[in-house]
1. Identify which of structures 1, 2 gives the largest calculated value of relative contact order in percent (Cα under 8 Å, 6 or more apart).
2. Kirkwood radius over Cα pairs in Å computed as 26.8: which structure among 1, 2?
3. Quick one: distance in nm of label points 7 Å out along Cα→Cβ at positions 380 and 404 came out at 3.7 when computed from one of 1, 2, so which one is it?
4. Figure out for me which of the structures 1, 2 the number 20.6 belongs to, where mean count of other Cβ atoms within 10 Å over residues 188-195 was derived from the coordinates.
Structure 1
Amino acid sequence: MDTTLTLTTDMELVLGLVFFTMAMFLFERIRADVVALVVLVVLGLTGLVPREDLFGGFAGNAVMSIIATMILGAGLDRTGALNRLSGWLLRRAHGIESRLLLLTTGMAGLTSSIMQNPSVMSLFLPVASRLSSRTGLTLSRMLLPLAAAIVMGGGLTMVGNSPLILLNDLLVAANANMPSGAATLEPLNMFAPMPIGLCLLAASLAYFHFFGSKLLREDEDEAVTPARTQSYFARAYGIDGDVYELTVSADSPLVGMSVGDTEALHGAPLLLALRTGEDSRLSPPADARIWVGSVLGMMGAKEQVADFAQNNFLRLSARLRTFGDLFNPSRAGISEAVVPPTSSFIGKTSAQLRLRKQLGISLLAINRDKEVLRADVRGTPIRAGDMLVLHSIWTDLAQAAKGKDLVVVTDYPKGEQRPHKFKIAMTIFAVSMLLALSSKIPVPIALMTGVAGMLVAGVINIDEAYAAISWKTVFLMACLIPLGWAMDSSGAAAWLAGHTLEQLPEGFPLWLLQILIGLLTTAFSLAISHVGATIIMVPIAINIALAAGGDPTAFALIVALSASNNLMTASNPVMSMITGPANYTGRDLWRVGGPLSLVYLAIIVIAINLLY
């Protein structure tokens, strides 16, 4: 490659836009998506990108793949797939902290290979919260290993993170400006980076498994959780234990009794659900009758429930078979609500209000002036300012909150959850992944096939699909893609590559050059985001590879992977999501994430050189 290129006006304009973008992203005086729009407009006004191609980024494969993965992730979330996973993890861990961490982080890493990293983190945050509340393992010891596994697991496929999704479009665009005689760059297939991603994920798991006790601090106080957890209600109200199913036998004294009378029995656990015949109800009304074969969903300590079952001739089930969907945490749970001064509930009891029959809500306890009332809670008149502890289906709670008689203070899923669609959603998702594995069908089409399937099957509706898309991310990427094209077509990338190589001694090793590119990309990603770093650095890396006699695809892949190598600062969206819940400081992130980022870079350089 010619390293004596003259700096032209077009090159100066493009490099000026690059530095402008970096400065704006770094100082954050203007929103990133607004900066990207300004860059796009300038590219069009100056003619640096042909005007007929200027908006091509919005229709690019990368943008379509990003949109599809966001919608697919939302569809899986609606089915409560991750809540099922938390229960499975608890059973498999058997109370051993190291095993629980290994299983949870490993599963999160694998999940991040098929969904956008921030989406995976948002799904696993409540899982981590629930595991923390059930095991006593603090979030400060769980979230950083979880985030690292998600970042590293994103390297398993070409749709695991935004830089890898962008890479194929940038490789194809680079072909238009390749020197004569150079081989055409081919897009990478869906699972091309999998060996590298497996090495990265294994390194992350090993790093925290063997050094986690030394690296991760143990909070003396409980960390702030993303939402109210089971441990909170156990500590504040004495509402503890799991939900069990009890089947009423012919000899049971409960036969013919009402739900209200059963709750009044000595030692009775909380009665939260009832199935009689084909009718299953959460929060059954007090006058509902219990018959032979009825199934009760009761919550309490295992010993308490077992004693109640034995004394009343009830058959205790080891697992939830009848009420599995009803008690799925994505569909129902415990919440707190304040009674405002304007509420019509004031002065009335729960029995008079018939909360279970009218609203589908069970009143478990009342917090009044720092005193917790649990005895005869159904007969206690409600006062203004009371904090009511409720159990309900989330959609019923949302409906009750619309009436202004309650102000719900617990964060809970506002949208409709569809755990009964779990198998359908997983089947559709598996089919879309198999289509993506086929070299005959482009990845965006395969992913959009899954989106269409979930919409048609009712796993997610079209309004929910629109809401699942992070339009800021889409807009940012679509507006900056033409900047990468301009870097290539103007010759700015070639000029930078040539002058960079001129400064290096003759015979400079390729692997050391790759490390420098990886470090530079990582530094850029800290300042201008992983998307911006990828768009700017891929054309430069390709030109450096051509000038130095290296493999352009290998150099470009190093850039795409290094752009996500930010485990040290909250500028990484995944890391920003965990700093609050786990109370991490910047020093914590640098102390733990810094060495791991160096390991990350070493692995990708070694693995790529072995593969290419």
Structure 2
Amino acid sequence: MSIAVQIQSLAATAIAASYPDAPAGLPLQISRTKPEFEGDYTLVLFPFVKALKSSPDAIGQALGDYLVDNSGGLIDRYNIIKGFLNLVVADKYWTHFLNEQAGNPAFGVAPSNGHKVMVEYSSPNTNKPLHLGHLRNNFLGWSIASILQANGNEVVKSCIVNDRGIHICKSMIAWQRFGNGATPASTGMKGDHFVGLYYVKFNDALKAEVEAQVAAGKTKEVAEKEAPILQEAQQMLVDWEAGKPDVIELWKAMNGWVYEGFDETYARIGSNFDIVYYESNTYLLGKKTVQEGLAKGVFYQKEDGSVWIDLTGDGLDEKLVQRKDGTSVYMTQDIGLAQEKYNHFHIDQSIYVVGDEQNYHFKVLQLIAQKLGLPNAEGIHHLSYGMVELPTGKMKSREGTVVDADDLVQEMVTIAESHTKELGKVEGFTEAELKDLYDIIGLGALKFYLLRVDPKKKMIFNPEESIDIHGYTGPFIQYTHARTKSILRKDEVFQQYVSGEGLYGYLKANHHKFPTALLPLEKTLLVNLEEYPSIIDQAALEYNPSLLANYCYNLAKTFNSFLTQHNIHRAESEEKKQLRLRIAVMTAGVLKAGMALLGIRVPEKM
């Protein structure tokens, strides 16, 4: 149980004891005490004034006195400032916590809660390579899956690949027109880049045909509809749905090229899935559910045969769920896939990591699932996130102006190499170690920069800013971890355990009786470290990895301030040295674990 929860429970007991007539369920707002005041945790007193018929100061004194006298020595003293009761937790609590948890690899990991969650992310199209937007999606999905797992959930990571539709046929038609039999192998191109090139070629050709027809006297609207290359793509989609063998063969070949490219990118960025769904297999799934919904009266059929749902009573509008010719729309597929996911895994919750332009779609999906009585309808959650833009503006796939994921990753690694060499930090590394270090720093900078922002917010990505070792960045945290490990390697006893598995066992077997009085930064670090499990819990509750990213940064910042003011190896006493070594051990462990939940590695030296 966290110290904040303990204080909350003690405060409830204090109210009941001090005010026997107090109503039950009074709001207990516990937060960290502001830095400018003395205290560790603060209880807000204003919500009690009316119910307890007393002033904030009188309530604060009654509760403070009770907590000091009846907390078993947990609360050492208190002060009251403008309606806030600031509580000072006894130093012995923090030193006991340090003795128990320093080096514990399971610190922050909650026991299983029996809750099963599926997190769906990435959702690429097979007509182009992954880009910067996909990177934010993958990093968000992977990290929230890891955070939920650390919080006690059983997690299934899934991906739906959009491998059918007119956009796929556009790349196929362009390859037939302009490819001359070329393949990724014959051109030396990565498969997804190769196919994406033809998607751009299609749009270039379409633009040229439209311009030619407009010049011949047609309106732009008519020219766009009658452009030969677009009509070819539309016919290819019809042929695909009809199962025409040569079309299916080309579709499989081009998608195969793309999948090979995707797999390479996923391996590079550390993204993976437990199951992959393909739209070509799922787009018909919802048709049976639509018929069941018609029978239940959830849907209705118009005279032209199309099937709809009326959501005007829910503040939305009417939504098409099946076309008049009986073919599926995206909503049909998602209804069926929601049922399929439950049938496969019996999940309690289904989280969709999809950009905020699909907010309406997922509101409708959940409403339909609820009205159909699907078993996990209440567990549908859209983790909506803002788009990533560049300083130059938005990206457009069809114009070839996107930031390619592979190119960006390589650029970040190159920047990491350049910065490391400029700082003169390459001595003592082998070539293989340096290559790995540049990968660790470059990818860490990229992931942290994309995850440090609340998912709901749009953001602008700046590669140079993301890698500043002195800024609000991943490399700053990585450097702090490496610096901490360097300190531990200088101690003869800790040196033999610093990179091994036996450190926690050694520390558990060698508890120290530390000085009774902690210095301010020693205590601040311990208070911060104790919060780690609560931060994971909050990040899981809010589906927000930025809370963990911000926590790791602030912990690293505080530890660097601590090292500026206090020497570890030349401490005032042996007890102080042991205290600070254990703080260093725990800081390094929490930084490593916290960053790992964001998908970021931290180096042992840097």
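Bear in mind these aren't lab numbers, they're just calculated from the coordinates by the rules spelled out. Not measured: the values here are computed from a predicted model. Cβ atoms are built from the backbone, for glycine too; each structure is taken alone.
1. Values: 1: 21; 2: 16.
Between 1, 2, the highest calculated value is found for 1.
2. Values: 1: 26.8; 2: 27.9.
Attributed to the structure labelled 1.
3. Details: 1: 2.7; 2: 3.7.
Checking each candidate, the match is 2.
4. Values: 1: 18.1; 2: 20.6.
Answer by label: 2.
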